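Structures incoming, each one as structure tokens.
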Structure P
Amino acid sequence: MTFTACPARLSTAAAGFEAQFAARLHWSAETDGAIEERVASILEDVKSRGDTAVLEYTARFDGLDVSSLSALELTQSELKAAFDGLPDAQRAALQAAARRVRSYHEAQKKAGGESWSYRDEDGTLLGQKVTPLDRVGIYVPGGKAAYPSSVLMNAIPAHVAGVAEIIMVVPTPRGEKNPLVLAAAYVAGVSRAFTIGGAQAVAALAFGTATVPKVDKITGPGNAYVASAKKRVFGTVGIDMIAGPSEILVLADGSTPAEWVAMDLFSQAEHDELAQSILLCPDGAYIDEVQAAIDRLLPTMPRATIIAKSLNDRGALIHTRSMEEACSISNRIAPEHLEVSSSEPHRWEPLLKHAGAIFLGAYTSESLGDYCAGPNHVLPTSGTARFSSPLGVYDFQKRSSLIEVSQTGAQSLGLIAAELAYGEGLQAHARAAELRLDEVPPMRGAA
């Protein structure tokens, strides 16, 4: 079978660039109305009928017909057996990746995840107490592919943060369990794991059932049903983000072998037909080389059909006037993954403000970040890197303010608080502060 992929060829110098650029970038985060309606029905059903509803949906969608939900729970011995049964090379790679991810997130915790306090001149203590969440749920996709890396990236920072219980859900259509996913759960310290997925798994985690414990927060990517369910249960539980299709943006100065860049574009395109791969480069001849490499390499890819559709529908090769302009356009896109494929990556990095993760230099392929570099691969998509961050230890912690006012401090702070409270018409607030003054004044506005 012959596959062709022709990403849109754009030029910033062309008169119609802005309209073409906007059309290529457009992706609606709005979920299909039928999906929203179906998800709402599933959530309500699981909330009211618990295990029974989860079992019915799992039988319907995943083809797993069992009599009790406990039959879909993976035991720790099963996770360890999966780990022990891996080929030596695969087991070593999994452990090495886990060590690097843990090391990075431990450094992240030390840098900003500790409690702190100080006393001011009147003896008042002010500070912040950082505590982990009690129980979190991690959703691991299991449809078109298996993602052991998602287990590491969600469970390890939760573990580092000090979360006491990590509940994993992963769909296993037709009962096909991926040993590497189970082994990753063992390595990452997952407490309990269930072979359920979809909106029903999100509902079980959010509301709790007789078998699945209720969690405080749900993290991890999934399909449109999972994204819709996470959006709907937000408020009952916390969530990390609503993830859209995967994205890669490559800023290239022409110094990297064209085959490397073509394969980097493939690396996101192979995820999903809706994934987006974009190249920004000031060298038109180099863009021609990348297109030629795409034509040459695409037929060798097992997921060529998905890659071709992604590149044809949403991909773009954009000829810019300069690397400076390329950086400016990158900031407008705010991509999930941003590769600076340049001989001088640190020259351009200061110009880049918005990205989920920035990969510096020709040897830093995005796939290294996906699996084993250390930083988290759960990243903001669809331009949300303008205001949000990668998943991290901080997502599994919460902060409580600490305030201990001394008797001396109450004299000055009480006057300030009372004055503002009276101004807002909240007499009880004002009086609570005034009663702690050494000389208590009459209450203003008393009946």
Structure Q
Amino acid sequence: MSQLQTKFIQIHTELPGPIAKELLAKKETNVPRGPFNTSPTFVAKAEGAILTDVDGNTFIDFAGAIGTMNAGHRPEAVVAALKEQLDQYIHTCFNVMMYEPYVKLAEKLNEITPGTHAKKTFFLNSGAEAVENAIKIARKYTGRKAIISFERGYHGRTLLAMSLTSKVKPYKYQFGPFAPEIYKMNYPYYYRAPYAMTPGETDAEALRRFEDFFLGEVAPEEVAAIIMEPVQGEGGFVAPSKQFVQGVKAICEKHGILLIADEVQTGFGRTGKMFAMEHFDVVPDLVVMSKSIAAGLPISAVTGRAEIMDAPAPGEIGGTYSGSPLGCVAALAVIDMMEQDRLCERAQIIGEKILSRFQSFRDRFHQVGDARGLGAMCAIEIVKDKAGKEPDKELTGKIVQACNHRGLVVLSAGLYSNVIRVLSPLVITDEQLEEGLLVMESVLEELCTPNS
């Protein structure tokens, strides 16, 4: 960082620093190697969009705990709500003795999720658990078993969620056998559309393939639900067109299939609207939420049409920690904050700034093949050359590592692990955002070649 003067990023030691090295040694002894770590250090404090590690180094956060911190680290309103709740009770299990925050949060999510129909909501602990329960509800309501997800889709690491997920390594390799009656369909990827197809042609072909699928794989009368991410997250921030999403909805309506929107990563303002499905003027039957719902507290939700949500009988869905009081009060505070501080509008502004810079990176650097985004959900795709579009996983890893070592916490994504994505807190200031983009630009200048 000798050539780039930074105000918010302050790296005083090598990374990892001496205290972090001691913790790493303990981690290697006591924690299995399976949980992957992007940043080479340990956090000591977090505030807004700034992270401070145990050695006193400060970082700008472009990862947001994989999209969990849209409201920022330690928002004052959330901290206050948690402290107040801790003084009353921590947990009674909603299945044993109920508590008001659960009902209040359900009421709020029924109000703000897409659609004006009667809805009901219940809570779980994680995105994967919410996905699995949405599938259970869909199967119970329809009496059907088959579920359709999409190539490159990511829905979690538990058995059924992992079965729905498309990427083999690192999520599925040698973890089978997988859950049955799971099928995958095409999802538009305009940057990599074959045969120079236009976006419209790509959409039409992907939708047409449903006809062949229903003839050759499973009858539509046996399909309970189609689950889709409005924008694919782990798949590389791939956004479809309104035409495609509305086409999928039309197929669902034609055949009595439920549409489940997996808004775990796209929800709560990330794309510039509270829920990404709002961009496509499509109302799903069920919405799955987690990540940024509660500023880091482990809680997830399934919201859906009341008659669908009532399909399971008492005792058929739920869990010991599902919808904990702490998670519920945190989520209520987050939603209030997002509405009062107009964070959806802020996401649009952030996204415009990031995408403009990313497009300039695409124009300047030979290895930046694509720049794309919806709201503040923005990414660049790294390739070996623009003409061939061959993914460059190795270079992507070097860029991510260099950014992290220079004080910018950032993540990769994509089926080919060649996409660099931004999931910064929506409370990030313009000055912090600019500094982070300058760091990324300096890394690209060092590791990429200029366009000729």
Structure R
Amino acid sequence: MNFVSTRGNVNQIGFIDTVLMGLANDGGLLVPEKIPQIPAEKLEAMSKLSYQELAYEIFSYYVEDEIPANELKELIEKSYSTFRHPEVTPVQKVKENLYVLELFHGPTFAFKDIALQFLGNLYSYVSKKTGETIHILGATSGDTGASAIEGVRGKEGIRICILHPHGKVSKVQELQMTTVDDKSVLNLAIEGTFDDGQSIIKEIFADVDLKNKYHLRAINSINFVRILAQTVYYFYAYFQVKKEKNVESVNFSVPTGNFGDIFAGYLAKKMGLPVGKLIVATNENNILEGFIQDGVYKPGEFQSTYSPSMDIQVASNFERYLYYLVGENPNAVSELMENFKTEGKIVVNEELLHQVKEDFAAHGVEGQECLDTISKYYSETDYLLDPHTACGVAAYERCNEPNEVCVTLSTAHPAKFNESIELCNIEQTYPEEINQLFDKPQHLEVIDANKEDVVRNLVKLFSYTTK
């Protein structure tokens, strides 16, 4: 298995090099040179596997022989041994034809744990093999930061710096990141938005000399391993629903801001999983809904919402989808991304827009609709949705046909967003792991949102690692 850049100037690198490169050195994103195809008879056999066994089968298509089979299995077992549920990502039936895929049973109660527990262990594995200290740099709209820190903290040879938008994440999200007292962990709260942080990250990774000098590695979903790990639970959910409903295909409604989670579903579908509709659920920051409906990808004015992890205007993984939309033509992708840089928007023609509508449906869920959905489902089904999952369920109600079976991805435990739950006049009990965070001191630096301030703080972290 080889990987290439969406912009065409990085070709035929292997899995481990793809993990370490993160953002392609030409500024593009890394994708498999050829997406593996899984035949129907293989899918049937895979449907009988545990989550860990399924992860091994899917990872193996992309890893091939770069990690010995027994070592890959060990990495997977170690990564998912930290989850509170034996199925890792259990499927719950909420009502007829609506299922919720619970992705919040990991250490930080968020779906990011599924990829980042594995990626943290993989980075540790590579560090031990190469003897190289790994410096991880990432930005978060809320959940990635805590999951990334939890995935790598205490692992020899790894240091991590996470940027988050100051005052624009939930209190629990902030505490999960900033109560970690570890000299190998640096939390930077930037005076800006997640998009500002994401832009700084990309700017730093695009500086190849700086990236190589400090052995910088990506933890954000620009790293293909994040996408690969998330692909597994689409297969798992489909198999669980099919056992009960015996349907040919299943729709998925996905709360998304950075287009990573929904792209994982798109990849699963291209691998041969019988996925029907892929429903993109957004909030007021609805650039993705605008593109799917009108073919125009143009950031608007940033808005803070009840679902802060989706408060994103520029979706990092959107470029991966563009690559397949334009027929895997890197020159066309480069032209579109250059237009976005110079004109601030991407516009596709009617033919491509028709394909977009074949690939996705979309609905932007505004604040009151989000809260109403939480209240409605808690009242009618006694199931408590976090505000992001509520956006997914609201999009399901708008885009799903009555006879279609749909799985909504539940991306976080509602305890992480009690600010929104309280607005619905619902009292919830915090899990003890979250409850104890409120008594811990915080460790963070508040800085301006620019590359220079971030790099200056990074150098402090790196100087500690070299002592």
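Values quoted throughout were computed directly from the atomic coordinates according to the rules given, and no laboratory measurement underlies them. Predicted, not measured: the structure shown is a model, and the values here were computed from it. Cβ atoms are built from the backbone, for glycine too; each structure is taken alone.
Assorted remarks:
- Structure responsible for 21.9, 62, with Rg and Dmax of the Cα atoms in Å, for residues 16-255 alone calculated and labels P, Q, R on offer: Q
- Of the structures P, Q, R, the one that 29, 26, 24 was derived from, the read-out being semi-axes √(5λ) of the Cα gyration tensor in Å: R
- Winner on distance in nm of label points 7 Å out along Cα→Cβ at positions 296 and 432 once structures P, Q, R are ranked, highest first: P
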